[in-house]
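Colleague: Several structures are given next for inspection.
Bear in mind these aren't lab numbers, they're just calculated from the coordinates by the rules spelled out. The structure presented is a predicted model; accordingly, all values stated were derived computationally and were not measured. Cβ atoms are built from the backbone, for glycine too; each structure is taken alone.
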Structure I
């Protein structure tokens with residue numbers, strides 16, 4: 001399938017515009033990084049605590065911030081989650097706190113500090129525990145003691161105890177799955193089989209309903225964070241080194257160097273855009289960057305492979321004309337593969353939720369930048385090298401180790 005036939009775009013003649021655009025993106029992005037004192041690492045790399053909290057209504061960000069400041073946690077971060085695919089998660093916030101020590105006790109201290117602030121600021125008043133914080137096992141113990149269904153637990157009926165364990169799981173499932181972990185009225189439990197007026201009365205008398213619930217807690221120690229950061233850097237560098245060696249053997253070293261420079265270009269621009277748009281770099285983002293490296297390299301190899309074939313057919317043509325023709329010949333393939341991939345990751349960015357937001361943003365940016373760099377950065381580097389070193393590569397009649405003979 002071809003979108004374009006007989007395309008004749010002078011890509012190499014526009015190389016200066018591509019390079020200028022890349023330099024602008026690099027400068028703006030890395031000014032932002034230096035201004036912030038370095039990349040914005042996520043909790044995976046810098047170490048610390050993340051507490052995911054869901055509120056019954058719109059989260060009071062200012063009140064949360066004031067509570068944290070009053071507790072001496074002014075360096076904490078508050079991020080409200082907005083997800084058009086899941087309206088209930090729009091009441092979620094993520095509270096982050098960097099580690100303030102090196103030991104395991106500092107890890108638990110950060111978590112307890114955030115939970116303490118939330119409880120003090122939004123916790124239920126009085127002696128009644130918060131029903132929204134009850135676990136299935138604790139609720140089963142309560143029901144077994146009260147025996148609101150008069151199953152004869154006091155007589156030692158094991159079957160009755162099992163029945164209350166099952167009922168407790170059903171009640172908490174309704175609370176967590178149907179109401180997002182926040183129950184605002186005990187009457188919402190009437191949909192659970194076997195829940196009667198007596199049971200609801202016991203719950204009202206013994207519990208209160210808080211305005212928030214802890215959805216998840218993530219804790220990463222400083223040593224683990226530093227180790228993950230080093231491993232992520234090494235993984236990216238190893239991938240680039242391996243691809244450089246492969247392309248140098250498969251084509252010529254200058255082609256491998258051009259491809260690796262283009263991939264470095266992609267990664268650096270993506271990191272700069274992450275800083276501009278205030279996204280954090282996490283483990284999922286590193287996975288996206290490695291995917292970007294492979295995707296961009298694949299697109300570059302397709303163009304270089306066509307260049308190699310055309311070198312055999314167009315021996316008397318200058319390399320610049322051969323590269324232009326090769327890019328034009330692969331343009332339909334590039335639009336098909338890159339366009340479909342872009343649409344997929346764009347939907348993931350828009351509909352995938354906050355958890356995948358950074359990953360999908362890296363993929364959206366990476367597909368665009370990676371595709372553009374194949375013909376806008378890698379190919380012009382090869383042409384420029386052979387222009388200034390005409391006797392060192394496969395350009396026209398003086399092939400050296402001619403690309404045309406590299407693969408028959």
Structure II
């Protein structure tokens with residue numbers, strides 16, 4: 001594969017004796033993000049640095065600007081969050097559901113995409129968990145399930161238990177034609193696959209910041225389209241989204257006159273300055289933007305294809321990845337001739353870090369990996385320490 005592959009090892013502090021192929025679980029923190037945390041720790045150790053209003057606005061707005069650049073959206077359309085679940089609960093709690101309304105989800109999806117809606121059962125909302133014929137739901141399957149009572153469809157963009165990518169446009173256009181809100185969890189793709197949500201029929205895009213964006217755990221965001229902004233009610237009025245420290249210094253303050261922000265800031269998580277987490281995430285997102293998600297995607301796919309080409313099917317079977325346009329760089333391998341525990345132990349002993357999901361090994365390379373990482377992993381995958389290969 002004749003691609004200009006990336007080599008960003010200098011941006012990360014990963015140990016040289018290990019191979020981290022687990023971006024779908026956690027992305028390692030870049031050195032520049034770790035330095036941002038160190039600066040924030042210094043601020044907290046010497047809190048005179050935090051006596052002006054600037055830090056409380058600069059930190060969240062730097063992050064919001066970085067995310068806006070990443071997604072090619074307006075900063076006003078972004079709510080800062082602490083997880084993808086934050087955005088999903090924002091929708092579940094803020095949409096004006098009525099008894100008998102329906103929500104469609106994939107029955108084989110990650111629990112975070114299902115639980116915010118199943119908890120609405122007490123309000124009479126029906127959550128329809130569809131089991132796809134393959135790995136991910138198709139527009140045809142969603143169309144067959146939509147009824148006049150369907151108000152919302154919530155799906156994962158890159159399915160975390162197969163690595164397959166849903167048909168965003170097909171499902172989104174279907175939802176628009178039926179006046180159904182389309183909510184997408186992008187946690188397994190944002191930072192690894194190019195996406196401009198405003199170019200697609202998506203209403204809400206929610207994501208964590210600690211996977212392919214390589215930010216700290218406990219970070220995330222939620223993008224809301226103008227259509228979604230009209231339909232998601234505001235559930236709180238956080239003082240820092242409407243006031244500044246300078247306002248507090250005034251002789252008097254008329255709180256009754258304070259209104260909610262007209263932007264998505266009104267949906268921000270509390271404590272938006274969040275110095276330790278958000279300063280680091282901003283630095284990580286800026287690295288992703290500087291590198292270019294298109295280049296990252298090509299790099300990750302090249303590494304993934306290299307592994308698929310070299311894997312020995314007598315040792316591991318690669319799960320069906322779907323059609324070419326439905327693939328991500330995430331791979332699932334099923335061990336042959338031994339248990340998952342045995343196969344995982346071999347990898348752990350060799351310091352190859354992966355995840356175990358649904359009886360398989362999940363491999364998720366990212367832009368800090370290089371070809372040598374894949375070759376080292378393939379050597380372990382294809383080795384047979386206890387028996388000869390069957391003939």
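Colleague: One of I, II was used to compute mean count of other Cβ atoms within 10 Å over residues 202-209, and the answer was 28.4. Which one was it?
Modeller: II
Colleague: Suppose you compute distance in nm of label points 7 Å out along Cα→Cβ at positions 242 and 314 for every structure in I, II: which one lands on 7.0?
Modeller: Details: I: 3.4; II: 7.0.
Structure II accounts for this read-out.
Colleague: With FRET efficiency 1/(1 + (r/R0)^6) of positions 18 and 162 (r between Cβ atoms, R0 = 41 Å, to 0.05) computed per structure, which member of I, II shows the largest figure?
Modeller: II
Colleague: Comparing structures I, II by Kirkwood radius over Cα pairs in Å, which one has the largest value?
Modeller: Between I, II, the highest calculated value is found for I.
Colleague: Upon calculation of helix-only ellipticity at 222 nm (-39500 (n - 2.57) for each DSSP H run of 4 or more, over all residues; to 500) from the atomic coordinates, which of the structures I, II produces -10500?
Modeller: Here the read-out was taken from II.
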